[in-house]
Structure I
Amino acid sequence: MGTIPGTHSSKSEEEEPQREVTLPTYLIGQYPITNIQYHQFVVATNYQTPVYMDDPRFNQPHFPVTGISWFEAKKFLDWLNQLTKGTYRLLTEAEWEKAARGDVGQQYPWAELIDNTIISKWDPSKGNFGNTKLKRLTDVNQHPSGISPYGCFDMAGNCYEWCWDWFHPQTYRYAPSHAPRGAQDGNRKVIRGGSWSSNGKFSGRCANRAAQRPHYRLNYISFRIASDLV
């Protein structure tokens, strides 16, 4: 996880020191949760609709659901588990980064093999970023060329994703090397992946760390689900 000091000018100190972590096997959603999926929860529980549902830039059925807080993402998962008898949850920050960059620690979710070397360079065509000036969300399956090594869509761009962890700028200096779950408390939750409104060359990097207050309902943060392999 993280970035090797001095190797990238576009990084933040929160990404250092780079370290190796081990994780138990887990399952991850191929896409972020969409508006049409979240709507089932709203109807079943008579819960309030997300913010921006009247805005065509964000309300299409197969767009990732945004305008929901970290706590509301958790409520959705509680409902889903009760409905399916499952054990669905949010990804930890470490799980998210593993799913985005694979085993070789590439800079972006996409890469190509050139002369037996894996090359991962910035390419704005691989996702929906502020750089592309679309200024709205896109369907979660719209950028197949940008999928991660594990087949996950939208790991860079379209929307950030809530993670389980509380954010702390020095997490990598003290967190355990096996199955880290972030700080014990805090005032912001980790978000990962960049969005339709962010500079993708920086925010779309797999190592990039960001955070937001968990009660905020913003048009650039969604979530995807995970589950332990049992």
Structure II
Amino acid sequence: MKKVTILNIDIDQISRKEIDSVLAEKLNGDKLCQIATVNPEFLVEADRNESFAQSLKNADLKICDGIGISLISRLFLNKKIERIAGVEVAERVCKMCEKTGKSIFFLGGFGVVHKVEQKMCSKYPNLKVAGAIDGTVTTFDAVADAKPDAILVAFGAPQQEIWIQEYGRRIPSLRIAVGVGGTFDFWAGKARRAPEALQRIGLEWLWRLILEPHKRGKRICKAVCVFPYLFVKSVLKK
């Protein structure tokens, strides 16, 4: 698969049309596929956090989850890369698990994980749920003993990606592991996604900023200001 390299992180040029077949292939594979949904804040954090950078580099599939990445790739690198939101990737994992008869584990979410389990089981009646717990960044035995085929980890970045590296790769049954950030909040009804019109034009970040200015302000600043600065700086160094 072709890749785009931004701030020393290779991001896969995967399209929506390809995702389901790739997920099915990985679920039926013989080793773990760590999926990272990479947004500009990830790249800013990875630039200063070596552990996080290494966990991203070790991820087997890195999907673009930020309009800023897509724009920079197209405008400055002349490469097209499609933005696919992490919440969409997570749901497609659930859908494919149901379709293939594989089990899934929901880990994290800070108090909403059981609502998430109910929501996904209602939407996908034949989904096999191996477990659903809040857990902590050192949770291991409860997941390993459940022997899931896939896991969605909602500890937030960079903790979720580092957990997959340190613990997920030690669970023999796992074939797909995804760090899903705030996805559980959307599924549990704790947070609202932007209207589809804003999603389509890549302005979901603006919707979140309007709804939660104090919580989102710093993160949005990283995406809108710090990320382009670091990219230009990296280009000038070459």
Structure III
Amino acid sequence: MKSSRCEGAGAQSLWYAQSGLLNIDPILLLMELLVLIVSLSIHEAAHAWSAYRLGDNTARRLGRLTINPAAHIDVFGTIVLPLIAMVSNLPIIGYAKPVPVDTRNLGHDWRQKFMLIAAAGPASNLVIAIVGAVVFHTLGGFEGLTDRYSLVAFANRLVRLNVLLAVFNMLPVPMLDGGNVLAGLLKGQVAQLYDNLRPYGFLILYGLLLTGAFAAVVYPIYDVVLGWLL
């Protein structure tokens, strides 16, 4: 998400492939892509809904207050890049269309409201993961994973990907949802200094990926949350 007091701001989810599908199975590839598209669409709709509830109807006017994937998919960022990442196992970051948020409509406490709008995306992924976990265990859990094309296998992938989406997007890095949550907590000059880092968000993120800092921070949290659900 980008934040600007004078211009429109964008709420955007990012996605990172945890592992590549080296033994390429077209059905599994489509299943993974379907889970990703549905999850990102709900994530973006959560941003749009929370912005609308907090006073900004920009996303609603532009047709983004919906879980219809057509409103949120960026062909290159949501389909092409994730497919390349899944097949190659390269550290490629995918994305959906950013949800526009005009902070001028949020009032004097716009930073705090923007923080809530940012948190709504990852929160929606946790909700999806919980629902997926209920389905997974209802259908037999790991004992039901004998067929990798089954509904229980789909639920397993739904949980894993949404936990990763939630943890990844809550990293306190500028341009990520977690960065906007942190920006809402900061005050005065510290907040301004942090805002100045936004143009370098992608560089910071790839620096974390390539140095191993990303794995050191994200995967332990991911494993704990996944252990609670599965």
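No lab work stands behind these numbers, since they all come straight from the coordinates. Only a predicted model underlies this, so the values are computations on that prediction, with no experimental measurement involved. Cβ atoms are built from the backbone, for glycine too; each structure is taken alone.
Upon calculation of distance in nm of label points 7 Å out along Cα→Cβ at positions 129 and 177 from the atomic coordinates, which of the structures I, II, III produces 3.2?
Of the structures listed, the value fits I.
Match the computed value -5000 of helix-only ellipticity at 222 nm (-39500 (n - 2.57) for each DSSP H run of 4 or more, over all residues; to 500) to one of the structures I, II, III, and report its label.
Derived from I, not from the others.
To test your reading of the models, identify which of I, II, III gives -0.40, -0.58, -0.63, -1.08 for log10 I(q)/I(0) by the Debye sum over Cα atoms at q = 0.13, 0.16, 0.17, 0.31 Å⁻¹, for residues 145-192 alone when calculated.
Going label by label, the one that fits is I.
A value of 17.1, 53 was derived for Rg and Dmax of the Cα atoms in Å; which structure in I, II, III was it taken from?
The value was obtained from structure II.
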